[in-house]
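Please find the structures below.
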Structure 1
């Protein structure tokens, strides 16, 4: 059985989908199942990489990109590369949203290979483009043997999946806890820098649906013994920096840039609570919530209509979910958890328990393997 993971980008390009593809690829190869990756490069060059881990190897094909249009990497080469290598694989595992991969699949139109679509998110922002893309999207969903959704809630409430629910299976994303290494010296450094104040941590790309402006504004409603640390970077950084300056929040909100993987676990361990203030359904799951839960951190997130975020973070159990775009509600939820020790301990324990029961990479891979084995056996 040979698998091709087919998606927009692959690490070191960062993002929740990229992390998910990486975890699946690594874990399958560890188990002796041949799994390669076809994706777009983020540069205007083609690259074929051999990833050698000693006990296993796999190939990452990165096709030349001419930039992005409506969040899609324009890489015509991916069509020809798929056609060239497709006969080497039994199953094509395509990670959506990625209209370029969808187009490549349509033009190559595999006859022998089984097709698994991993539905990470509906297309939300590009509503006008969706009108023209919809026939191609529906072709892909009809072509699919199985559609994997990241939560039962997202499958149930997705308008774009409503005619294909009979093909859908919910498999929550999992993480490898061992990748989130902890450096006790780094933890001491973080706590010392912020003078042992209560640390609210958040993490993500600085893009429209993450809602970091509302988390920044929530700091106005937090006492002086709280600080908000936000890791990441992106196109809205300048806007956020102006918001901090204009509201005199330089002593309360701190950007720490892109956090190296070697330090990420230390930030989760050092914080008191994790907050995901996202505002749109494009935040379909919230893998960072799972990472925070793996350290037993309570979570404050948002009730985004149709998103799986409020399924991942159980309201009143592992944390609290508040209405999006409401800075005061974020601050009130943060304070309620942090200033009630019994509630904090209970939610902390529940968060760790939910991670161990639902969101380990081992549980995700076993469920994906069940699908592969049924398809390959058939």
Structure 2
């Protein structure tokens, strides 16, 4: 059978674009289907969101040849300060203790999108934009995708389709792949603030009774804020005046960075743990948010999706080198199994943080504060936590 492409990537965003770029030196014929035009992508509010990039993610991006462009516009995280509001426990991580220059970085999504866009422009990869997949028909030998562009439908054949089209994945819906959804009963309020004191390359994770509050350094005196609260409390805060909200945020965070001033509007996002029931289907594989969406505590979402793309690229390279079918069912099953362990570790880690640090039960509060003190005083335990923060994972 003759195919139009070896594989199609549906979704040319951060994860899908990274996958295409990772396979630039292979003989694979790649097609990328993107729902948004370039103008729509740049105007999208999603492009303005803040990304926490682990050290491992920066290394992957360096291998793709885009980190050199992103790095000057990213803020290094050299210190992580973890505390429990109203209690004595705290722990601090320092890049110098781990022998590295940074534990991670903070960047605006648009900076990374622009770098990937420029890198992809130099490739022979075919890009269909704006276009949407409206049908999929898979079989033992290949898969046919029906696309709609400018009101017209056309068909493309491939050996493999990679769904990287986000949380509302069209590909996943077309294949009737169900999702396992767990509602955290929380909303994340996202905003930006100016600070009186310099951030000193420090990321703050402050746990409150309703959920975690993160201050991520964007500039010398500017932070991105992710404040997780129960739905009712979040709705009240979102409805408050700017002065009222700022006063409540200051009270929850404290004066670690002096007085704070609002620097952007507020947005609220309901939080759920969402996992597709299957990562691989007949000649289709799901990666990134099409496969999983996790709690933002510890900032692991994009990092997890990029690891999906990195491992898939590595395995596709090997499969191609041996002349094997990249859409083979057993090949995709092995890939899905390999990613299962990483996803499971991240979910267990984030879930444990959410549940342990959102409880006001006194014995549990005492236990977690003792745990924070122990982490701060035992180098081996601190190394494990730092290892996770850098995107290398720990087993829990």
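None of the figures in this text is laboratory data; all of them are computed from the coordinates on show. Quantities reported herein were computed from a predicted structural model and do not represent experimental measurements. Cβ atoms are built from the backbone, for glycine too; each structure is taken alone.
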| If we compute distance in nm of label points 7 Å out along Cα→Cβ at positions 104 and 272 for structures 1, 2, which one ends up with the highest value? | 1
| query | With relative contact order in percent (Cα under 8 Å, 6 or more apart) computed per structure, which member of 1, 2 shows the largest figure? | reply | 2
| Of the structures 1, 2, the one that 1.6 was derived from, the read-out being distance in nm of label points 7 Å out along Cα→Cβ at positions 280 and 344 | 2
| query | Here Kirkwood radius over Cα pairs in Å has been calculated and equals 21.5, so which of 1, 2 was it run on? | reply | 1
| request: Using the calculated result 2.1 for distance in nm of label points 7 Å out along Cα→Cβ at positions 208 and 312, pick out the matching structure from 1, 2. | output: 1
